[in-house]
Each structure stands twice: as C-alpha cells, then as structure tokens.
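Since every read-out is calculated from the coordinates, none of them should be taken as a lab result. Since we're looking at a predicted model, the values are computed, not measured.
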Structure 1
Amino acid sequence: MVVNLSAEKREWIRSIAGDARTAYGRLMRSGVLVVSCDNRDDIEIIFPKAKFAHLCGFDYYWDAGKHRLAPQELFYDDVVSGDFTYARADYSHRYSDRNVTIQKRRERTRTKVTIAAEVFSGLDTATHVVESAKSDIIIFMGQTMWSLGLGHQRMHDGEETGRYIPSSLINDSILSTRVHRGGTSVSAITSLHWK
C-alpha cells in the first residue's frame with residue numbers, strides 16, 4: 001500500500017493544532033514547573049514556544065523546498081493560521097542522524113503526534129525522574145507510557161540558567177533501558193507545582 005505522505009502530514013499537523021497546541025499553550029503560559037523528587041534537588045522546567053514543533057515531531061522551514069530552517073517558534077503560531085503551508089513542515093530530523101530513513105522519521109513523528117496532547121495535558125501523571133540514556137538529553141521525567149526528555153536551558157552566550165527545557169518526547173516507559181541510563185538512581189516525583 002502506498003501512503004500519501006503529504007495528506008498524512010496534513011492530517012497529523014491538523015491534529016496537533018487542536019488539543020496538543022492548546023495543552024502546550026497552557027504549559028507555556030503557566031510559568032515555571034517545579035518538580036520535587038525524593039532524592040534530588042528540585043527541577044525547574046519552562047516550556048518555550050520554539051520547542052513545540054520538535055516535540056510533536058516536525059521541523060519548520062521558510063520554503064517548501066525545505067532548504068532554509070525557520071525560527072521554530074513560528075510553527076506554534078502558524079499552524080492555526082488559515083493560510084498555513086503544510087509543505088513547509090517536515091518530519092523532524094535535525095537532532096538525529098541525517099541518514100535516518102524517511103520511514104523511520106515518519107514513524108517517530110507519528111508516535112509523537114499520537115501522545116503529544118496526552119503528555120502536555122498530563123504532566124501531573126509523571127511518576128519518576130531518571131538520568132538519561134541518551135547523550136544529548138540530561139534527564140527524563142515520565143511514567144510507564146511516556147517520557148519527556150529535558151535539556152539545560154541556556155542563555156544566548158551558552159551559559160546554563162539552572163532550568164530545564166523539553167527536548168524530546170518518547171513513547172516509552174521512564175524505566176526502560178532506552179530512556180533510563182543503567183546504574184543510575186531513579187527518583188520518585190513527590191510533587192509538581194507552578195511558580
């Protein structure tokens with residue numbers, strides 16, 4: 001069976017333009033999420049507009065030929081505009097091996113689109129924080145069904161702010177070997193609150 005990738009991509013983008021975008025918007029406007037754990041310092045997380053596209057599995061471009069990357073925060077606003085150009089969005093691949101096949105990128109995007117709204121509206125269901133098994137992610141927070149990867153927030157000069165920003169969304173248990181680095185501790189989440 002041949003899949004019309006353009007039609008599929010349009011359908012997925014329309015789906016995240018609804019509940020996932022609404023839930024992520026609430027996270028952006030709520031301030032700083034403070035995650036308290038039983039055996040580690042509090043974790044402070046902010047949710048920048050620029051991370052929405054990647055967390056949902058997309059990269060956004062200025063042109064339909066996908067040669068010039070657009071500021072990713074534009075995706076969040078443009079996705080609900082009446083004249084959104086679907087050809088300017090592509091399955092995310094900037095943070096992975098460039099040799100990853102279109103099928104693998106498509107599958108990753110499909111998975112993210114499927115769980116994005118649930119995760120963005122259900123962060124309070126997260127049960128644990130773990131050290132990341134992935135080199136480009138510092139820690140993950142999540143539960144048995146999903147994991148949200150977190151990286152350091154940095155200022156323009158590269159200096160870390162002490163806060164975290166979301167950098168990955170995975171449809172896998174927080175305790176899986178794909179997410180949790182073996183030999184490191186697991187921290188139970190004791191509370192989440194906004195400041």
Structure 2
Amino acid sequence: VERQGVDNQEVRKSAARVVRPLLGTTREEIRAWMEKKGFGWREDSTNALDEARRNKIRNRVFPVFAEINPSFVKTLGADMERFRQTDDIADDYYRQAAERIVKNAPQAAAGAILQISVAGLLELRHWRYVLWRALEDYGFSAETFDKLCTLLERYRTEPLGTVTLSGKVFESPAHILRAQRKNLLLFNRL
C-alpha cells in the first residue's frame with residue numbers, strides 16, 4: 001500500500017487507472033437491466049446482514065438519504081469522482097513541494113532518513129499538509145503532530161528569535177524527529 005488518499009481509501013502504486021463505470025448506477029437499475037437482457041440475478045445473502053459497517057450504511061443510511069434526495073446515489077458517484085480529482089491535485093501539490101524541501105537518505109544529513117527544510121516548508125500555503133504527508137508513514141500520533149505544528153506556527157508568526165526550534169524532539173514508536181538548525185531531521189530509533 002502506498003498511502004491513504006483524501007478519500008481515505010488505500011492507494012497502491014500502479015500505472016493502471018481504476019475505472020468504476022457503474023458507480024453512479026443503483027442496484028435496482030443494474031438488476032432491471034440484467035433482467036431485461038435475460039441475465040440471472042443472484043444476491044449475496046451477506047449483503048442483507050448489518051454485521052459489516054458497509055452493509056449498515058448501505059442498508060440503513062443510504063435509503064434514508066435516497067428518500068430525502070432521490071438522486072442521492074448518482075450525486076454520491078459524481079462527488080466521489082470529484083474527491084478522486086481533489087486527491088490527484090493534492091498528490092501533485094505534495095510532490096512538487098517535496099521535490100524542493102524534502103531530502104531522503106542518502107541526500108539527507110548524516111544518519112537521517114529524512115530532512116525537511118523548515119524555511120521552505122513554512123513558505124508553503126499548505127505547509128501542514130505537506131508536513132503530514134512527509135511524516136505520515138513514520139507513526140507519529142495526532143497529538144505529537146499537532147504539537148509539532150503548533151511549534152512551527154509559533155516559529156513562523158512570532159517575532160524573530162522568540163521561538164527556538166533547535167533541540168526540539170518529537171517521537172514516534174520507531175522514529176525520532178529532531179529540529180536542528182533550519183531543518184527537521186528524522187532518524188530511526190536505535
């Protein structure tokens with residue numbers, strides 16, 4: 001698995017583009033088409049059970065939304081396509097930013113597996129997103145990430161020299177992130 005995208009679905013590295021041509025089509029529409037064409041229809045009996053979360057949503061929530069808005073399924077399909085496009089835009093933004101400010105080993109400082117330029121990071125409009133993407137695979141908790149962002153925001157906005165980054169350490173179960181000079185350096189725990 002490469003990472004999780006904006007839509008929180010696992011994204012795998014692949015040259016193939018996933019196409020879901022029936023995403024905006026209801027089950028009833030598919031069933032009617034199959035019956036009209038003379039194909040048999042078989043329902044997986046587990047789809048009717050609410051044991052899986054996706055089935056609860058499909059069986060309980062979607063019908064309520066469809067009652068409120070009859071075009072709900074089609075609207076949801078269109079929205080999912082827009083979310084995929086948004087995810088592509090975010091990926092492009094991250095890649096372009098990371099090319100300028102993130103260095104991976106062996107280009108990073110001695111011993112570091114990742115080096116992030118603080119000045120370059122804080123020049124970005126969406127620096128929190130870029131930082132999250134750079135660190136997302138290294139196990140930092142949301143609380144630790146928020147503390148890091150709070151420190152960086154103070155460093156960015158408060159008068160020069162009033163907030164010190166050097167020497168600050170942020171830890172995850174397997175990694176240590178150290179602020180040294182003008183960089184954030186990520187190390188494996190020994």
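Tell me which of 1, 2 gives -13500 when you compute helix-only ellipticity at 222 nm (-39500 (n - 2.57) for each DSSP H run of 4 or more, over all residues; to 500).
The value was obtained from structure 2.
P(r) over Cα pairs in 10 Å bins from 0, in percent was computed and gave 7, 25, 25, 17, 15, 9, 2, 0; which structure, 1, 2, did it come from?
Derived from the structure labelled 2.
Work out relative contact order in percent (Cα under 8 Å, 6 or more apart) for each of structures 1, 2, then name the structure with the largest result.
Greatest value across 1, 2: structure 1.
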